[in-house]
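Derivation of every value follows stated rules applied to the coordinates shown; laboratory data play no part. All values reported here derive from a predicted model rather than from experimental measurement. Cβ atoms are built from the backbone, for glycine too; each structure is taken alone.
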Structure 1
Amino acid sequence: MKLDFVFIFNSILLGVGLAMDAFSVSLANGLNEQNMKKGKVFGIAGVFAFFQGLMPLLGWVCIHSILSYFEVFEKFIPWIALILLVLIGGKMMLDGIFHKEGEDKKTLGLWGLLLQGIATSIDALSVGFTIAEYDVKMALVSVLLIALVTFVICLCGIEIGKKFGTKLSNKATIFGGIILIAIGIEIFITGLIK
């Protein structure tokens, strides 16, 4: 394979496919925190982009070095994503249910954001298999394109969530939690079907 239009187009499409979970979580974050500052918006999108780019690269490294260990770990990926997203989503739902009018909503902290980034991208580890034939340069270009696409898609998700979050008020936090749990279940079921 060589660096050409088809390679770039395929990498962008791969990025779009991988970014859908991160988009949904970004949407939930925007729903939960309608007054989010621009710096935090870019930070959240950056964390998701980082993990969406890192995981396929780690998968590629595993394929080229420790394949047998990766195959053992791969069956646990759906379970890890499910547990992380159900915990985060469940907490969001509880915060929304027990939120009192006039009380400040809890905002997304660094640890919660890192957990979201890992949970939504951990299934991208297996993308290392699809890019296994790439050399180092192509693998790096591919994961950079994936990260860039994820960044843009997550920015859109947060902004859409912020816009509709003001209309949904307290229900937005509950809805955001439901979205996270649904994504966890989807990743889990998809992982079992593979």
Structure 2
Amino acid sequence: MITLTKEDGPADLDGVTHLSIGVSWDPTGGASGGVMGVLRRKAGTDLDLIAIAMQGSDPVRLAGLDSLDPMGNGSLVHSGDNQTGRGDGDDETVTVAFARIPPNVTSIVFVAAAFKKGSSFQKARNISFKVYDATGGSSQQVADIWPSLLTQDNGCAVAKAMRVGESWKLEVINVTGKIKQGDEHALMRFAISK
């Protein structure tokens, strides 16, 4: 078992064959009360969890948005787009099968973003990221990451898995920033900077 905190630095993933990262959030009415607040809560808000596979400092594949299995071999799989944040548990997850990741992929950066126009972190509450050791088909939570409620940003670099020789390490990042909505290149530049 691994236990992760930002302060501990990268954790060895020895013995971890499958890793999952999930994001959950609840919709809020934002600053609006009354009827508009109720309507906004009912409509929800769309946050996106995206995994960006890197070859050195070059992004080569995205899991998320409209690509659920970008490698085509089940090595990096996204659960699908939850556009409201309603429901219990994780709203979106990405699962990594490390043995299937192509050897040219040197790292994977996990980013959550209010990527689509009209979405924002301010229209969501109780945002949290969970990291699971999914080895052996079960999921054991090893970290719970909460971004600041004070941020005006719309993106959060959650964590980064890095290939080190034949093994992998995982580092909790939990750093927020601004990403131009709807711009995949801006999303990838944000991931590279982390």
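At-a-glance table
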{"item": "Structure from which 1.9 was derived, distance in nm of label points 7 Å out along Cα→Cβ at positions 61 and 93, options 1, 2", "result": "2"}
{"item": "Computed 50 for relative contact order in percent (Cα under 8 Å, 6 or more apart) - originating structure among 1, 2", "result": "1"}
{"item": "Structure with the greatest value (metric mean projected area of the Cα convex hull in nm², set 1, 2)", "result": "1"}
{"item": "Source structure (of 1, 2) for helix-only ellipticity at 222 nm (-39500 (n - 2.57) for each DSSP H run of 4 or more, over all residues; to 500), computed value -28000", "result": "1"}
{"item": "Mean count of other Cβ atoms within 10 Å over residues 109-116 - highest-scoring structure of 1, 2", "result": "2"}
